[in-house]
Structure P
Amino acid sequence: MSELARQIERFLEELRRDNASPHTVRAYAADLRQFLEYLSPPDLAPPAPAQLDALVIREWLGHLYRQRLNAVTLRRKLAALRSFFRFLVREGIVQTNVARLVRSPRTPKILPRVPDAERTNALIDRVGDGRLERPFPARDRLIFELLYGCGLRVSELVGLDVADVDPRERWLRVRGKGRKERQAPFTSKAAEALEKYLAVRAAQPGERALLVNARGTRLTDRSVRRIVKFYAEVLLGDPSLHPHSLRHAFATHLLADGADLRAIQELLGHARLSTTQKYTQVSLTDLMRVYDKAHPKA
């Protein structure tokens, strides 16, 4: 095994020890092994970490760009390299985080697509109402109530344990990005859905997960995406709706009804207010659409 490959494996192992989410570990592993393959032509060993510089990283990003990868993907891969080199600096393997010397590709500002409040509530009210024959209607209803009612990321949703729920005070303990914890309130409708689900929850002995699958073990984020897509397609005829659409809807609808931007930032678990501010643009876009449609001089 080359020195670069060995250090990549050490870095991934540290991520696992630090309880990074499985999704993060998989993404970093894929990006860094792709970087390793690029630096490993046939019959040649890749350079040692100390031999890598910003020019090599720029050449790799250029190679990916020619493969028509979009800017968002390129930024993610560069972020993986920056984390890796930060580890190498901390371990004394290299002196400088050369990945930080490479500018991140600019991404186009694309506003999230958000269903309106009436459409969102109509969808959720029909989930688990008995009209569709589904194996776990109570669980599916709770999934929607928590995604929209709390603005959870799908990884936060599936990471919930039974012990993270306070039914009396209606609070959730949510583990967000970077394992940062926050408290999130949930709605009365979510409380009703929770009570109905817990009455029929069939989990394996000792299983801590709140949401479980047919085997009684923790539900995966992939399964939640499939569940949301199924209901959106069958009930709305919209297969493009995904769990993050409900998180976007949560923030946009709160903002439209006068909620403070800082409060929304706390509820979403955003580290930066600038991340939350994109929802103001969504609201302005909706406002202009109404104006253009309704004003006689528009």
Structure Q
Amino acid sequence: MKVPPELISFLKEKDNFFIATHINPDGDAIGSSLALLFALESIGKNALIYDKDPVPEIYRFLPGHEKFTHSISGLNPSAHNLILLDCNSLDRVGIDGVSFPFASVIDHHETEKEFGDIKWVKPDAAATGMMVFFLLKTMGLEITREIAISLYTAVVIDTGGFRYSNTDAEVLRVAAELVQAGANPAEISKSLYEMWSEKRFRLLIMALNSLEIRYMVAFTAVTREMYIKTGTGPEDTEHFSNFPRMMQDIRMSAFFRETGDNEWKVSLRSRGEVNVARIAELFKGGGHKNAAGYKVKATLESAKESLLSHLLQ
């Protein structure tokens, strides 16, 4: 994977980096951010990592997860150089309107935005963690145990545990090198997939009980009332959108998570040739070919009907 020379020059010549990733962070966003932070610190650079939302509990096994800051209060943007990871616009970070002297973007989403002085966007990359791996290798930086754990987690999450179609020989070679550097596949998989709390499992049961299938599209939903009943929160819904896709005849899974009065965050998952990134773009969202999302303000039934109307056109 070829890394833009201007990105390497930027990281070597500048200092005081503000590494930011998208709201509702997943393992790729968190792992990539931590890995880049550790790498920059190893060459004497000052860096902060930011996410508006807390690190979900399932990722708190990652070394350094407590280093994330969740507020820009007191931040002087003019003193920092921005690095956007796993997204390519400030609205995805939740800090629109903040201006930095220089901004770079490292991302693999299909829906690209016109932001950044340096943009390295590779939709064919399996994970942003893959891009960070090749960035560090090109810069000649050591892949320490902490970096290996972070990047292996990033790659595992965005390849569905090496089950998705984006898993190729390069992904497996990188994973092998990360294991050699100290990532423990069994321990990481246990932390990600076998350490659910009972309340999170009960929330999943409620979500699956909401299942409705129309035109080979599986709809599920989680409401704020479900959070209250189970003592859970939005961060507990990660991966919920993937379960209905396991059914043999399902073309697409659409998971609706209530965020306010008649406000929903919609996560789309597909397999094969159904490009949900293009569908999400119709609703001013975005993502990857087989994993994307958007926000909608409507009743749940209206939101479902609107999605179906675009699918059936």
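Read the figures in this text as sums done on the coordinates, not as results from a lab. Source: prediction; values computed, not measured. Cβ atoms are built from the backbone, for glycine too; each structure is taken alone.
The value 5.4 for distance in nm of label points 7 Å out along Cα→Cβ at positions 4 and 116 was derived from one model only; which of P, Q is it? Checking each candidate, the match is P.
When mean count of other Cβ atoms within 10 Å over residues 188-195 is computed across structures P, Q, the figure 17.1 traces back to P.
Name the one structure among P, Q that mean count of other Cβ atoms within 10 Å over residues 52-59 of 18.6 was derived from.
Numbers: P: 15.2; Q: 18.6.
Matching structure: Q.
Rank structures P, Q by mean count of other Cβ atoms within 10 Å over residues 28-35 and report only the one at the top, that is, the highest.
Details: P: 17.9; Q: 29.9.
Result for mean count of other Cβ atoms within 10 Å over residues 28-35 over P, Q: largest is Q.
When distance in nm of label points 7 Å out along Cα→Cβ at positions 84 and 140 is computed for each of P, Q, which one produces 3.2? Source structure for this number: Q.
So if we calculate mean projected area of the Cα convex hull in nm² for every structure here (P, Q), which label has the highest result?
Numbers: P: 20.3; Q: 15.7.
Max of mean projected area of the Cα convex hull in nm²: P.
Out of P, Q, which structure matches -17000 when helix-only ellipticity at 222 nm (-39500 (n - 2.57) for each DSSP H run of 4 or more, over all residues; to 500) is calculated? The correct label is P.
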